[in-house]
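FYI, it's all coordinate maths here, none of it is from the lab. On a predicted model such as this, the values are computed, not experimentally measured, just so you know.
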Structure P
Amino acid sequence: MAGVLVTPVEPAQAPLLARPHYREGGTSPLVSSLAHVPEALEVTMPFIATVLGPSAIAARTKELVILRTSARLECSYCVQTHSSVALDSGLSVAEVRALRGEESLEEAFPAEDERMLLGWVDAVAGTVDPVPAGAGVELREHFSEPEVVELTLLCAATVMLNRYCTALELPASPATLQRLAAEGLL
């Protein structure tokens, strides 16, 4: 498979510990790559499900963090995959474009809480420099301490996943690419 560093583990070849993570209609490149080390798959997927999955924080808000982080780190797989998820979570095409750096964030996100959150994401994931002292002060005006912890963990987990997916050159699914093409997002 050109451009992919590791061959995806096909369902028939999946180790026993990895098989529960495979779906009947196929699985994600993330799962099929992690299946090479089923012990890592066993702990990684529940972690991802907990951090990225449903919680008290709205799916839309989570996708702001995930897509903006992925765009800042230029992870093709995550940007493409989460552009589609973001649309499903209620973001508009213009908002998706802005998160990806293709349009103005200020115009796409007039709500102060969302702008503060995106500023926090940029401070956490947008540079290798330390997060500036006081960067979270404005964020705390809009989000509780537990929300700040969860949003920061979401950003950090996304950084980890971005580096993993980029390093292994994981491809977005054909269905995701079709959807993005239909929305004018490729």
Structure Q
Amino acid sequence: MKLEYAPAEDTFALLDSLPNNVSTALEIGCGSCFILAHLDAKYKVGCDIRKPAIVSSGINFVLCDGRKLPFRQNSFQLAFFNPPYLPSKGIQDPAVDGGRGGVEIALLFLTQSLDVTKDGGQIFTLLSSFSDLSLFRKTLIELRLNFSEKRKRLFFEELDVFKIYARKNSG
């Protein structure tokens, strides 16, 4: 079973949206670590359920499932993920199948990201127009998270990059 996802249009759309010069960054489901290798961050961590063939210098890799992160709370200024986002009845291909609405894996990664991202930090994710974006937005609103979206049109789909502002509940 091949899990590593080769860089494609979605990879570049997410990379182009990320802030530069951050102190600590976490990529959930880092695959080949392509984005981390091109990100300007002082401390970079990538995690995935399978170790990439090569991990570039300056990237710390942790073998783990993005649905259950082993990091301390408030560890990262930036967390991001390009999750499997295609709607599917079941997870046949973990590199692309995102659950029934295509956002279920992204929502699990988001929940974990909120725990490990510092107050005032940022979380970025990318989803496809084939996914149930209304469910994803509704969940962000229910969680009372501020967010913005940037859309990129491709010839067969649209990609939405979500920028989510992490904040901790004050009571």
Structure R
Amino acid sequence: MVAPQLTTDELVGALDSLDVHFLTGGESSRSARNITPADLLAQLAAQPDARIRLAIIALLLRRPEFALALPSAVEQVKGETQQLLKLYYTAGVLLQRLYHHSLEHLLGAQPLLPNLFGSDLGVSLVSEPHEDLQRLGEQHALLTGLNINWAGTYEYAAQRLIKRLEHEVLWTHPQAV
């Protein structure tokens, strides 16, 4: 069964229902609550809005168990969207390693995201995560023809999520931080 296409607000609502408060707004709906991880990842990747697509990284850092759905999500999309999903997933892998201590402090022990697509993207992921993130960003620019600071864009997603998680901890347990 193909999942219904969700609106941007429904996608944000679905993220919120998973405690991924990366974007503002959103509307919870029955279809948004019942979307599978693979469908959510595929629909996020297919969004024309870059900020919605960037939420893939936040989702994976907050819910690393969604890595199990990546093969199915990748099969659902084609072309540039498939490539983008692989790039953002690989960025999530590197960012999880780069921000391991902060994420563990805020979320507890989490399973590591496996490196599913590094070799497909021509990025070996064998050196220091920050260097690998730079290489991934360069590969992203090469593959898309968009010469922007992709590594900085990826890091923005992780930093925004971590800042939000820190605020949530402060709101609920002010003595914990």
One of P, Q, R was used to compute helix-only ellipticity at 222 nm (-39500 (n - 2.57) for each DSSP H run of 4 or more, over all residues; to 500), and the result was -6000. Which label is that? Q
At a computed 19, 56, 21, 3 (P(r) over Cα pairs in 10 Å bins from 0, in percent, for residues 102-157 alone), which of P, Q, R: Q
